[in-house]
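Laboratory data are not the source of any read-out in this text; all were calculated from the coordinates shown. As the structure is a computational prediction, the values presented were derived from the model and not from experiment. Cβ atoms are built from the backbone, for glycine too; each structure is taken alone.
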Structure I
Amino acid sequence: MKLILDHFPNLNKKQIEQFSMLKLIYEDWNQRINVISRKDIENINLRHIIHSLSIAKFIKFKNQTKILDLGTGGGFPGIPLAILFPDCNFILVDSIKKKILVVDNVVKELQLNNVTTFCSRVEKLDLKVDFMVTRAVAKMPKIIAWSKNGFNQKSNHSIRNGIIALKGGNISNELSSLENLTILPIKEVIDNEYFIDKKIVYLPAKLTNS
């Protein structure tokens, strides 16, 4: 918990309790349904929770913002962000039923009233959101295709609605055909060697809707 508080010191009592519960909840569920590797579960605060929350170092979502987590897997980055932004609405989507089963139970145990889940492919859902967040799901061109026409046209932030993707490794090839990208190395906002090759990639919706 200290690791989370070091980077996000302004959490309230409820948020601290929820983040404190997360590791225990995932350890329990991971014994039944494996959604996180054993190595990662031991380092869940850094490799999953802080990594997810790094998006908050790029943008502070305003109240009532609607955010879709594409391919949420075990609930990342959606669940940590839903704890951090309790007045925003999060939609967590994954096509694998067992993963959504885990997410639904984590949401229930944390009493996260701002989270809705769908077991579906995102392109089959008729949803309009402000931002789409994603982590280690697919290359950007495929994410763009899946998100096409899925954004609200009115933007309430200093940046336009769009895709915010957590990426790792060498991503130059998958981004080479894209323009108007913003790339933030996570190491610049969270000083930890784990994030040395990890980045936040933002693409505004006007490109994804074209």
Structure II
Amino acid sequence: MSAPEPGWVTAGWAVAEEAAAEKVADSARSLITSLRRADAPAETLDRAAALVAEAAALLAEHRVDGMPMQGRIGPDGPSGTDHAKDPKRFFPFSPVVGPLNPIAPPVDFTFDGERMHATANLGAQYNGPPGMVHGGIIALVFDELLGATNVCHGLGGFTGTLSIRYERPTPIETDLVLEAWVDRTEGRKVFTVGTISFGGEVTARAEGIFIQTTNFRRQ
């Protein structure tokens, strides 16, 4: 990722060593997954805590106090247009799809020119009811899935409403299939819908109404 261009908001959207930062994020993600499933003896947990504390201290001295943001957005709206069809690169710090965000689950978005397709496998750290993904996590994933679909269509905006229908359990630690598409636009409003499926059956559906601002509207 290149250095911020003159006139950009503030630092906080970029890192100088992207590949190395992504490697650390992957390791942290693996740590979170392992910890959620671990029932280790005290000495093991104590050693792990010490290692984590050491890593946190190493990074603390390099903290950037600029405005945090999940993607490539400047004062005049979206930038990084070369990445606009690749959500992982357009939103590198996304809590859902961002490779530089350690809390982002392994969700892979692919845009085919009309629809967004995705696969996801949500671990036990995203658990709600027994064996199922937490409903709030499903809402988070849908918000990003639908929003990224809009960006790929040049219709990016802010979420106005997000309506979700939970039709059946969405299992954790299982390969899920996601899909989203723009249903219609009405002035500044973009109506986008999506589904999450498991084993060929839809487990949840969503419809979002997104509001385009002047900075985000397609020219």
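A few remarks follow.
- Structure with the greatest value (metric mean count of other Cβ atoms within 10 Å over residues 166-173, set I, II): II
- Structure from which 19, 44, 28, 8, 1 was derived, P(r) over Cα pairs in 10 Å bins from 0, in percent, for residues 70-141 alone, options I, II: II
- Highest-scoring label, criterion being distance in nm of label points 7 Å out along Cα→Cβ at positions 150 and 182, among I, II: I
- Once percent of Cα pairs over 25 Å apart is computed for every structure in I, II, the highest value turns out to be that of II.
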